[in-house]
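Each reported figure results from applying straightforward, stated rules to the coordinates on display, with no laboratory input. Just so it is clear, the model here is predicted, and its values are computed rather than measured. Cβ atoms are built from the backbone, for glycine too; each structure is taken alone.
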Structure 1
Amino acid sequence: MKSRALVLLLTPFAAFLAAHSAHAQTAGASTSADSSQVITVTATKRNERITDVPLAVTAIGASEIRDRGAVDLRDMQYSVPGLNIQEQTPGANRIQLRGVNAGFGTGLPIVGSYLDEMGITIDQQSRDSLVQLVDMSRVEVLRGPQGTLYGEGSMAGTIRYLTRNPSLTKTDGFVEANLYQQKDGGMGHRLSGAVGTPLMQGKAGLRIAAGSDKLAGWIDYPQMGLKDANGVKRYFVRPKLLIQPNEKLSISLLALHARYEGDSDNIASVADPKVRQRTTQFPAKDNSDLANAIVTYDFGPVTLTSSTGYLKRDLLFTASLSGGAIRATFDSSYKQWNQELRLSSNGDGPLQYTVGVWARDYTSLIDRSGTFNGAAFAPLRRVGTDPVDSKSSAIFGDATWKLSKRVELSAGGRYYNDERTSQSTTPAFGPVTAKFNAFSPRVSGRYEWSRNASSYATLSKGFRSGGFNGNGTFYEPESLQNFEVGHKAVLAPGLFFDGVVYYADYKDRQAQSAIEISPGAFQATTKNVGKASGPGVEAAVNAKLPAGIELTATLGWNDIRAKSSNVEVLAGERFDMVSALTSSLSLSQRFAVGAGLKGMWRVDYQHADPYSFIVRQAQPNGTIATVQNWKSTNQDFFNVRAGVEGADWSLMFDVKNLFDKRPLVLPVVPYNATTGEGVSVTPRTVGLTYRRSFGG
């Protein structure tokens with residue numbers, strides 16, 4: 001049955017590729033497509049057309065972000081094949097790509113995040129970055145292992161948030177206001193915008209983006225007399241200074257100050273997802289301060305780039321365990337410095353390359369406490385690393401050889417070294433240190449059917465260090481090898497296709513085991529659980545249809561399964577919380593309504609298959625107990641947007657989750673399904689968005 005399903009999925013892709021390839025060979029290098037429609041990306045740390053990159057890359061431009069009314073990446077997730085983002089608590093998102101889930105324990109995430117040239121990933125799997133999609137130039141999602149150019153933490157892929165540069169010649173900007181009503185909840189609002197201006201004509205410019213919003217809550221705590229208690233307040237400010245004293249030298253200075261305050265969870269009754277019986281609140285904070293200095297100098301044959309980054313992130317959140325008897329408070333602080341220095345070739349010669357060095361110094365501190373029925377609970381007390389400090393470095397290189405007019409080969413590698421230390425003062429433990437190193441290669445071949453169509457095959461590898469759990473136990477590193485074959489083509493003006501078939505092979509997979517620290521209260525511990533492997537398919541189509549209608553469709557399917565059985569997993573099981581199939585379909589149109597005005601509408605449909613969440617525990621008698629075996633339902637959502645646009649303004653009517661679907665996405669954690677509580681999807685919201693631009 002599995003092989004038949006795979007054949008059914010691959011047959012249309014293979015038929016399309018064969019037909020298009022035959023056409024391209026006949027047409028030679030010419031094409032009717034407008035090459036200006038091909039997006040330029042920097043996925044390989046060089047400017048390249050997306051059809052020339054032998055990687056699976058999705059680029060989301062500023063206009064697409066604006067048209068969807070997207071606030072963060074979760075609003076765009078199913079428009080990226082294979083991407084699935086689950087909001088477990090407000091602002092705490094778990095990012096998945098290509099059927100791989102990092103789990104609930106310790107260690108690095110499996111998807112790396114970058115803001116401009118700076119890595120912003122922290123060693124916490126359940127906390128993604130606080131980047132809002134305000135005043136972005138574009139977002140690039142690199143799917144599959146990116147160990148060669150982006151290092152560990154990018155096993156399943158890398159997300160790059162690229163901010164808009166200041167103009168050196170004119171003043172421009174925008175302001176956007178949003179007001180919405182949440183079903184069963186309160187009013188939410190958002191105000192954001194940006195302004196840029198030259199400081200020295202043609203030489204220096206400053207651009208400041210900022211935003212403040214209140215995310216409406218919808219869960220009531222009757223025992224406390226609280227309404228909409230899971231609301232969130234957040235704001236950010238992001239200045240960017242660009243200095244270009246001459247054509248060769250460029251200096252970019254970016255800062256980010258972000259603040260978040262809300263409740264620690266979205267947990268409510270499964271029977272009534274707008275109610276939770278609580279006698280106390282569990283506040284949460286997530287605050288970030290970031291700085292990134294980028295200096296580039298064009299020497300002619302090569303460009304030198306230096307990126308220096310600093311990130312400080314403070315987290316405070318509380319959790320209710322063991323049916324509310326235990327209250328745990330996690331007060332954590334993370335700091336990291338990172339430095340990258342690289343040389344990239346210029347020109348259009350037969351050899352193009354990037355070589356560089358990178359280093360990162362990461363420190364962490366947790367002060368965790370707990371109470372049991374109001375009294376101090378010693379098993380939860382910990383003061384120390386959270387769970388490790390890390391000093392790491394790497395050298396890397398990537399080169400592409402143009403062997404002929406149509407054929408090119410690429411090869412690259414990254415040698416990575418990581419020293420990780422774990423210690424605590426309460427309880428007294430350590431310090432203990434472990435060293436890890438890895439070589440992450442990438443080899444690609446690409447055939448150019450025409451200027452705007454190419455096929456490629458890529459073999460790549462990702463790596464994730466081992467480390468220590470909070471209780472001092474140790475786990476080994478893991479690796480992921482990926483082989484993929486893809487095809488990208490601008491088939492005609494306004495018609496773009498991107499398709500990939502891949503096979504992923506996991507070794508020494510890190511997964512989670514449940515340790516019961518008190519009756520009904522479990523602690524997640526990371527262990528190595530053997531191999532996992534399987535195939536996958538991704539496809540995306542963008543098309544301009546008659547009457548100005550635009551269509552975007554995506555599909556991501558995977559069948560990655562465990563190959564061995566142990567306490568944590570059984571052979572044949574998928575990763576926890578991973579859907580086999582995700583897909584999306586969007587239709588939109590702009591049309592003239594007279595007097596210089598345009599009407600606009602769009603409909604977005606998103607789908608995710610059911611997934612499982614299974615927790616097992618070894619028993620003293622040698623048996624294995626399943627303490628939780630839960631399966632979700634389908635997730636199917638519709639968003640609608642419609643409005644009117646002038647030359648420099650727009651007014652949009654928005655409805656998210658049109659049919660108010662509220663499937664349970666996670667039963668209550670930790671692993672105690674008897675409470676009948678869990679995390680459900682945000683209910684329907686209805687709102688208005690007004691945007692005004694100036695100077696453009």
Structure 2
Amino acid sequence: MKKKILSIILVLTMIMGLISCAKSTDTEDTLQKDDEKPTVTESASKDAEATPTEEANVELTYDEKSSAIYNAQLGEYYKAYQAVDSAKSISERFALQAIAEAKLMEAAVMLPIKTQGGLYAISRVAPYTVTNVAWGNDSDRFHQALVATEFIKAEHRKEMKEKWNELKGTGTYEQWAKSYLAEKGYTLKDSYSLPYTSDPVTWDILATSRAADSEAIVNTFDGLLEYDIEGIQQPALAERYEVSADGLTYTFYIRKGVKWVDSQGREVAEVKADDFVAGMQHMMDAQGGLEYLIQGIIKNADQYISGEITDFSQVGVKALDDYTLQYTLEKPCSYFTTMLGYGVFAPMCRSYYISKGGKFGQEYDPSAPDYTYAKDPDSIAYCGPYLVTNATAKNTIVFKANESYWNKDKINIKKITWYFNDGSDVTKAYNDMKAGVIDGASLNTSTIPIAKSEGLFDEYAYISSTTAVSFMGFYNLNRAAFANVNDGTAAVSAKSEEDKARTNAAMNNVHFRRAISFAVDRGAYNAQIAGEDLKYNALRNSYTPGTFVVLEEDTTVQINGVAKTFPAGTYYGEIMQAQIDADGVPIKVWDPAADDGIGSSDGFDGWYNPDNARAELNKAIEELAAQGVTIDAQNPIILDLPYPSNDERYTNQANAFKQSVEKALNGMVTINLIECKSYEEWYYTGYYTDYGYEANYDIYDLSGWGPDYGDPSTYLDTFLPDYAGYMIKCIGIY
């Protein structure tokens with residue numbers, strides 16, 4: 001089976017938003033055959049539930065071992081999630097998804113840690129002048145941003161946010177914001193500078209699942225539709241579209257006269273409907289990690305990707321003429337248009353791609369000597385608001401306005417500059433912001449006191465908004481790597497073979513995993529970056545944010561065999577909590593009083609409870625003793641947690657994690673901090689890996705997930721088995 005990768009997101013520094021988790025960087029890795037994967041010799045001390053046979057020392061293939069662990073540890077989740085297909089309405093679908101996620105949380109294969117934002121910040125960028133839509137790539141488009149030459153005062157931000165809430169959906173906020181800023185004495189500029197922490201490894205938006213790539217490339221092309229700064233989807237390269245009565249056919253009418261240009265601004269071709277067909281085929285050929293988005297959605301996409309069919313004309317994307325594009329779906333999809341803001345639907349100039357050695361179908365070969373497409377920003381065609389004029393690794397990336405852009409009169413920002421920051425100096429972003437090198441930065445425990453002493457904090461500091469990105473702590477249930485796979489010399493574990501076997505047995509016990517989850521003082525952990533005042537602001541207690549979707553109508557579902565009706569307006573998180581409560585698991589993922597009574601899954605710690613942690617550990621000790629595994633203060637379970645020692649904030653977080661767990665569990669679990677001397681070493685513990693067997697950790701607090709479209713399946717699909725869910729690799733399987 002071909003590997004189906006999902007993008008995943010890495011939390012790096014407070015100064016930069018997000019970077020995707022590890023992904024394959026070429027097709028050869030993506031198409032690794034099952035027979036190239038290692039076999040696994042079963043240990044007599046492993047969890048019996050994870051064993052498909054009672055014989056000791058039975059040799060299993062990697063896929064067999066992965067499937068056995070998945071069925072034992074996530075079987076209830078998978079069964080509940082399959083029931084979503086029986087939903088007869090969108091609201092019932094949401095309710096059944098919430099029930100499935102409850103089972104995922106109860107399985108405790110990962111611990112929700114935090115979301116983005118919720119930090120003190122100072123910025124010259126006006127609020128809500130970049131779209132805040134939760135999914136897709138549009139939030140990385142900066143052409144509508146309003147950036148002042150001065151820091152914007154906190155009191156003015158508050159007034160602007162209140163006005164945005166009043167005006168959203170009217171299309172008038174941008175003009176109001178310009179007038180308001182002028183009235184308050186601000187001067188707007190046409191440039192925007194910000195930090196970045198990871199260079200793009202490809203400039204092919206259709207062949208990557210890495211956010212560090214897409215964040216840059218998204219500013220070089222337009223999609224069919226794009227979300228504006230008020231959160232409304234607007235026509236972009238499609239002037240309008242129609243949906244058939246049966247919901248299976250979407251017809252888009254392409255804007256005429258839009259030009260493809262090269263990096264020098266020279267015209268290459270006109271954007272045509274066929275460029276979307278070429279882009280879709282190339283995306284399926286490249287299998288860069290996001291093809292899962294359209295599998296089972298677009299007709300015959302799954303069959304083409306798997307190789308079952310090779311004739312792309314059988315796939316449901318066609319150019320009816322130069323300016324008419326049609327998608328045919330497998331079945332009606334209520335969230336199809338919300339997917340259009342993601343890179344998988346990007347156009348690609350067919351003629352330009354071919355001129356760079358590009359081929360399609362079985363002839364696609366990115367390793368061919370004449371294949372030069374997207375190797376750098378000079379080898380792509382542009383139809384978006386910016387051209388990349390400089391891309392110097394670990395230094396600077398510069399975007400300048402595309403003079404041939406069809407909507408150039410609506411661009412507020414003519415130049416975007418990214419400046420590299422490796423995170424080793426925790427005051428650099430603040431100092432660069434103050435000096436005018438960059439236009440905004442979050443404040444951390446080191447820079448909050450500086451900002452206060454310099455008189456900037458009281459007047460300009462505000463609390464940044466949180467996002468839909470969920471950062472998680474993952475537990476490795478099938479660890480096979482004990483040093484980084486790239487060279488075998490970094491992040492080396494000191495555990496003995498006996499330690500490894502004992503850890504494996506413990507990690508395959510749900511009560512042990514819950515014990516760890518309940519033992520982590522996430523507030524103390526988060527305070528190492530956010531500061532004591534804001535330590536709970538960004539805490540998240542679920543995978544899908546509790547307010548991500550809401551029921552549109554009264555909906556009745558079964559909670560453990562009992563019919564329960566949730567009224568219209570019920571949030572996803574409330575249903576999730578109802579299932580968890582019915583199952584008697586002491587996890588709080590929803591607080592109806594949070595967010596001024598609106599309710600939320602954020603802003604409180606619904607997991608940390610040392611008493612619950614010890615109760616779960618006692619259950620684990622009893623069950624593991626039956627397998628011959630003794631756990632006590634003299635025989636603790638040792639868990640490796642990698643951290644980057646070059647960054648004092650993450651070093652402090654790792655120590656906070658260690659201290660809270662070891663204290664709560666009375667020394668019966670030891671957190672062994674594995675030093676990574678650079679971010680690069682840290683990334684290679686899991687960020688740059690492709691398969692679960694390459695994951696070099698027992699606990700991994702590096703990554704998270706942000707939604708691709710407006711349905712909870714964008715989160716839940718990431719834990720499907722058999723390589724269909726990419727987050728699965730973070731728990732050591734597939």
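Taking relative contact order in percent (Cα under 8 Å, 6 or more apart) from the coordinates of each of 1, 2, which one would give 12?
Details: 1: 12; 2: 21.
The value was obtained from structure 1.
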Output -1500 (helix-only ellipticity at 222 nm (-39500 (n - 2.57) for each DSSP H run of 4 or more, over all residues; to 500), calculated) maps, among 1, 2, to structure 1
Computing P(r) over Cα pairs in 10 Å bins from 0, in percent, for residues 214-405 alone for each of 1, 2, the value 8, 22, 23, 19, 14, 10, 4, 0 comes from structure 1
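For structures 1, 2, which has the highest computed value of FRET efficiency 1/(1 + (r/R0)^6) of positions 286 and 502 (r between Cβ atoms, R0 = 30 Å, to 0.05)?
Checked 1, 2; max of FRET efficiency 1/(1 + (r/R0)^6) of positions 286 and 502 (r between Cβ atoms, R0 = 30 Å, to 0.05) sits with 1.
Computing distance in nm of label points 7 Å out along Cα→Cβ at positions 422 and 622 gives 5.3 for which of 1, 2? Working shown, then result.
Numbers: 1: 2.9; 2: 5.3.
This value belongs to structure 2.
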